[in-house]
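Pasting the structures here.
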Structure P
Amino acid sequence: MATNPEIQSQDAQKSGSNLERVLAAGHFAVTGELGPPKHMDPAFIDRKINLLKGVVDAANVTDNQTGIVRLSSIATGIYMAQQGLEPVIQMTCRDRNRLAIQSDLMGAYFHGIRNVLCLSGDHQSFGNHPGAKNVQDIDSMQLIRMIQEMRDKNQFQCGDEIKGGGPKLLIGGAGSPFSEPISFRPLRIAKKMAAGVDFIQTQMIFDMDIFKQFMAKLVDLGVTEKVHILAGIGPLKSSPMARFLNDQIPGIVIPDELLKRMDGAVQGIDENDKDARRDAWRAEGQNICIEQIEQLQEIEGVAGVHIMAIEWEAAIRPIVERAGLFPRPQV
């Protein structure tokens, strides 16, 4: 579905990133995700870059996801950009105060970063340093506004001028359409719009009926006239994974119909034939993902998809190709 022309004109000069150009031109955008390693071996990143380059318009670089220490999102993003894969660095409020955040963002822009996703961050109690202090000097809403003022007003959060101009970044935020209370979620996205967000990437979507209601509300609120909505999707690897996501991860709802499809994918396959069961599950997971992309393209206000493959980057290219979204546009 084409992007609203008003968004195109507003966004044209914000960052100049590839992702922004694709969205502004009205193409159905595709973003992916690259999780930095818990070590410093570049071969690990190279492998993921090779799987994603040319397949997605940009790739998120997670920032110590699940509260576990990993290679810096900014450093990884700089390396990705050098290798030809545009990054969307994640910036969390968990680990930095406003001084460090502003300093890091200027440094990232200095090294060619043009996209940022603003997050609160997974709580450190889930990670490998549960005793670490949670900073949270500002929240994600305040972070969005701070970056918007750095970019558009050329001023720090304290009001001081940024001589020569602030970092020109495309500003992203997260959305969780299925988190309770569900009725509040579109209003929260509207608040992020008011704070200055340019695009939203949502949590994984499996229940299209509820998501259609969510998007209809965003359209009614006028959000989709100013903000690009990228619907989060992810290929299911197995039936146990699907049930874990549905039962244990807040904000993810998988309808019984899809759970039964994943169960049925291995019907008749010997339980001891683990390779055959894995392949059958993954094939069905990809089929579901492709069907979802086709449905999302028909929903008003959806500007693209954000594919979260969860350490299965090799699945992204066949999904994008089979969904008719390859090759990616060169804008």
Structure Q
Amino acid sequence: MGCKIKHITYHLASEVISNEDLSFEFPEFTAQRIYKNGGIKKRYRTIESVIGSDLAYNAATRLFEETELQRDDVEFILFCTEGLDYIAPMTACLLQDRLGLRQDIGALDLPSGCSGFTNAVGMAKAIIESGQSTNVLLLFGDTPGLVSHPKDFVLRSLFSDAGAAVWVVKSKENKIGKVVYGVDGSGVKHLFVDQSCLRNPPNEAWFEKNKEVGGMPRGQMKMDGLGVFRFSLKKVPVLVDNILKKNDLQIDDIDLFVFHQASKIILKSIQRKLKISDKKMAYYIEENGNTVSVSIPLALKEAEKEGRISKGSKVLIAGFGIGFSWSGTVLFY
């Protein structure tokens, strides 16, 4: 018994932020310079009342419209986000009710960020292959825009808000390879949301400090860009090597490499270090920005549309980032 990805869909937030828009807010940067530095033309931002579960709900609704999957067919849902509706209960419970799914199903939250897609695929594979379920609906919704300080140019120019829905089903052939995981919690402070939860909640001093920008009630994302870059260049090549070894493959066997779309400079650096040809490298950050857990399913969907993935393709997927955490596998089409 194995499993495979049956369908992918995604939903981008409503507001488009162009380089010209950013240049207006940050006049020290021209639109041309913003594109040259980051390789991104536009990114998407949600509004205050639309959060990750809303974007995931929209993506799931679209998936039901595009496929033969019926709501009563769903046996398990996993929801990946860094912006849960509440500390408790699980947002997956809310999505079960909102989507009108059966009550005799599994529902879990998976707050994994940048490695969220590959972690979720690994969990879905384990659930199906252990006989707990014949299908899993993976839902993703991340809204970094809601925790980016309005005056933080780097984060504002890089991140996007988006949702995705992915249908994983039982299969006679094993189309999802063996999964590799890793974590280094010592890197937590290189990318985290400060003043956001029980360890360090927002307080009166925090609200006063940020009163001119609405108080930042959800906390503030902070990133050490150089630290994230160094982590990526150190861990991702090793991750790729371990994925290949665990799946008894060579790097030349892979038809397409789909990495988390962290930033253009990180992707280019990984490509050079692994000596991957342009033909085999997926870049979908230019028109979408960094959509966190949505970036890999978005890239897979676009690659399918462009005909870069077809029957018989071997696609290596690798997620990495906040935590620090990393994971990946090979998809056999």
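Laboratory data are not the source of any read-out in this text; all were calculated from the coordinates shown. Given the structure is predicted, the values throughout are model-derived calculations rather than measurements. Cβ atoms are built from the backbone, for glycine too; each structure is taken alone.
Structure data summary
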quantity	calculated
Per FRET efficiency 1/(1 + (r/R0)^6) of positions 166 and 294 (r between Cβ atoms, R0 = 30 Å, to 0.05), the highest-valued of structures P, Q	Q
Identity of the structure behind -10000 (criterion: helix-only ellipticity at 222 nm (-39500 (n - 2.57) for each DSSP H run of 4 or more, over all residues; to 500), calculated), options P, Q	Q
Label whose coordinates, when mean count of other Cβ atoms within 10 Å over residues 198-205 is calculated, return 10.1 (choices P, Q)	Q
Mean count of other Cβ atoms within 10 Å over residues 158-165 from the coordinates reads 9.4; which among P, Q	P
Which of P, Q leads on mean count of other Cβ atoms within 10 Å over residues 30-37, largest value	P
Structures P, Q, by distance in nm of label points 7 Å out along Cα→Cβ at positions 94 and 222: label with the highest value	P
Which of P, Q yields 25 [relative contact order in percent (Cα under 8 Å, 6 or more apart), calculated]	Q
Among P, Q, structure where distance in nm of label points 7 Å out along Cα→Cβ at positions 118 and 278 as derived comes to 2.5	Q
